[in-house]
Structure P
Amino acid sequence: MNEQLIEQVSSLHFPAELPQTLLEVEQHFDAPRIDDTPAAVRAALRGSRPMQRIRPGMRVAIGAGSRGVTNLPAIVRTVVEEVRAAGAAPFVFPAMGSHGGATAPGQVEMLASLGVTEASVGAEILATMEVKEIGRLPDGPPLYQDANAAAADATLLVNRIKPHTDFHGQLESGLAKMAVIGMGKDTGAQLVHVYGARGFIRFLAPAARIYETNTNLVGGVALLENAFGETAEAHALDVTEIGAAIETALLEKARALMPRLPFDAIDILVIKEIGKNFSGTGMDTNVVGRIMIPRMAEDHRPDVAVIAVLDIAEESHGNAAGIGLANVTTLRAVRRIDWTATYTNSVTSGIFGMQRVNVPITMADDRRALEVALRCCGEPPAQARWVWINNTSKLRQFWVSPNLRPTVEANPHLRLVRETPLRFESGQLAQPWGMKGRD
């Protein structure tokens, strides 16, 4: 953003009467949880079919991705320990497509930001963007495998299974997609994304069978998380089960567990920060009710009139994917954008990224951004229904405008905690964010 534009934006102000107070709300979810995640992963792996395929003396590649997976360092370390206990020699590799700016150092940095380092997992991390072609889909693109993983004797993937933010089908985010996109690195990711949503829906299952037949992939650890982002289940899937009925069944369980906003309609949704650490799209489209992909119908559940994004998380490393889902943002957020990382991710995503990196109306600070949101939401100030959230992965605690009190009180899954003033410091929102979170 050049200095002239910064100067112009800094002088803009469209005053509006913001709410004086907010209501802090706590949401209850039915949320199964594993108390000892390493023990659960160990139990899932021991005696499993993937581990039976690993023999003493083998060199085993363990794929870890860039998605925000709770307990990821401990989970990867447990997999490393189990592989080593089987007499094999493990190493970890980034299985994350084009993330990290589509560079090997960037992908190592991305893993480190998630807590996955050689010290934390007890194994060497080998990163490369080189790939080996392993087959071709009929009437589709060629498929690839990370060169380091292909040179090993076996590959084991670690990933969370969850609803995707770009498309809906029998297979979405999970082990099959990690094989095709994650292990395929930037090369494979670009070629599959050319086909858009229909490509994922059409190709993931048959691609999994090609990885089963033509590579050293032996299986993966599939994780489910509850609405609080806690590990709910851990499963060891054999390579024959990746992209098959069991992964589809786990996806449906994950869909039932995911957090939601408990309102049918919201006039202004304020999001403290977005980032790749929260969702592949910066904000989860399943939560905000927008998908913003050309030629794909919008769901609009919930129906949100205006989204205001105030910042980009440090852990996103300047990748502003998803900022185009918002209508209003701040100069602070825009200044954080790493355009190389953002555009690389967007162009690699093909049609998925076309609208999602458009920069929204940008205002100098939080107050001015929220005033624009209010003026443009289509409701008089006193009637506008506001909801404030930290990010789309943490929805236990949030804040609402006082006019939503009857809706909150009528919902048995919601509890009013306290009333708090809306407070700014030098234009930046200090409350509610200054209050201690409960997620």
Structure Q
Amino acid sequence: MRYLCGMQNEITISKLLANLKIEQLNEMQLASIKAIEERGDVVLVAPTGSGKTLAFLIPLVRKLDPDLNKVQTLILAPSRELALQIEQVFRTLGTGFKVNCCYGGHSMSIEKKNLSEPPAVLIGTPGRIADHIDRENFDIDSIYNLVLDEFDKSLEFGFEKEMSFIIRKIKSVRKRILTSATQSIDIPDFVGLRTVSKLNFSIDQDKIDHLSVKMVVSEDRDKLLTLYKLIGNLGSGSTLIFCNHKESVERVSQFLSSKSVINEYFHGGLEQPDRESALIRFRNGSNNFLISTDLASRGLDIPEIKNIIHYHLPSKGDAFIHRNGRTARMNATGTTFIIVSADEVLPDYISQVPDVFTINPEFDPPGNPPWITVYIGAGKKDKINKMDIAGFFMKTGKLQKDELGLIDVNDNLSYAAVKRDRIDDLLLNISDEKIKNKRVKIQIAR
């Protein structure tokens, strides 16, 4: 079997960037590509939102052998959302190489069928990938590149046994790439690192200083009413609200809903379709308020956030930085708000008491978002793509280009953002119509 560690296929970085519609890579990405292409194993530490996915995908794509019909690169991610995000980025690269994504909550039979025609790149969560390897659903003897993305989170989520099993089974690995958003983690021996290049682009104080931190004092120990008043003062900008426990997440969401504030909640206890739906609505602007545990603080492709609100402060300083990094991404500025009760003591990781943000008692409740999400009961398995949906909605549904927002296509269903004031006309225009000669259920997503 040929191993392409020292040679490249004909895919150029400039071609990949053109497919991505970006002009240049950042400093971290350039350094990572050079290290991955020229050196041995690589450990990359860089903050969420800095572009780590491209930093390892681009050099690995250039090492794939188009004549080898086997899995050549395996990428492990701690969450289903991150695995799907990596898959989407890979598809956007437009390489022509097959990619598949495997994760818990997805049909095992569909995954097994997909693996019968092996992808060049396989992405998945440790538990599901370990299951496929144990069942011998694909050959592992040509996996030359192994990526452990957000590897510290995989350890934190309890995947050490599965990762150890996978690495022990794969004997062919030549290059290991580990990524993380934090330095404070020991790399277990089972990873098997050799001749390691460590790249550290972690958040420094200068980047933290881009973030404006404000403190909001709640008169009551129960902060719900204070939270409602705060978001009323902040308006309808994209806002991520962090709680420490999933029960608190749901309680806050229910309270805001009782105040007619459109919101979604997100935590690890939700079923996969509900988690995906919540993130899709938040990304496409159908919902401006996402209440979450720390699951949303790292690894997920969440767009630029206007405000971060800590309904609860985390126990560790690293978590505080990662949460805030959702808004102060790269060189952008952002604002984060800490809600504290009058007798609450700030943790040690907040060395300087933030300025107090005074809530104006006179405010207008947040209005409805300008977009609404439409459910389409067909997806990739039905040979439906984004262009099919866009064309159908604009030609048959009579939408203008600026009245159709982000479109997400999954295996068996899709979602599209539509301007709220055009939804009734759209549904009327496309009722009883077919998309690509298929009669498909289309309705407002619930």
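Bear in mind these aren't lab numbers, they're just calculated from the coordinates by the rules spelled out. This one's a predicted model, so the numbers in the text were calculated from it and none came from an experiment. Cβ atoms are built from the backbone, for glycine too; each structure is taken alone.
Couple of notes before you dig in:
- Structures P, Q were shown, and relative contact order in percent (Cα under 8 Å, 6 or more apart) at 15 was computed from Q.
- Mean count of other Cβ atoms within 10 Å over residues 97-104 - structure with the largest value, from P, Q: P
- For mean count of other Cβ atoms within 10 Å over residues 305-312 computed as 21.5, the structure of P, Q it came from: Q
- When mean count of other Cβ atoms within 10 Å over residues 273-280 is worked out for each of P, Q, structure P gives the greatest result.
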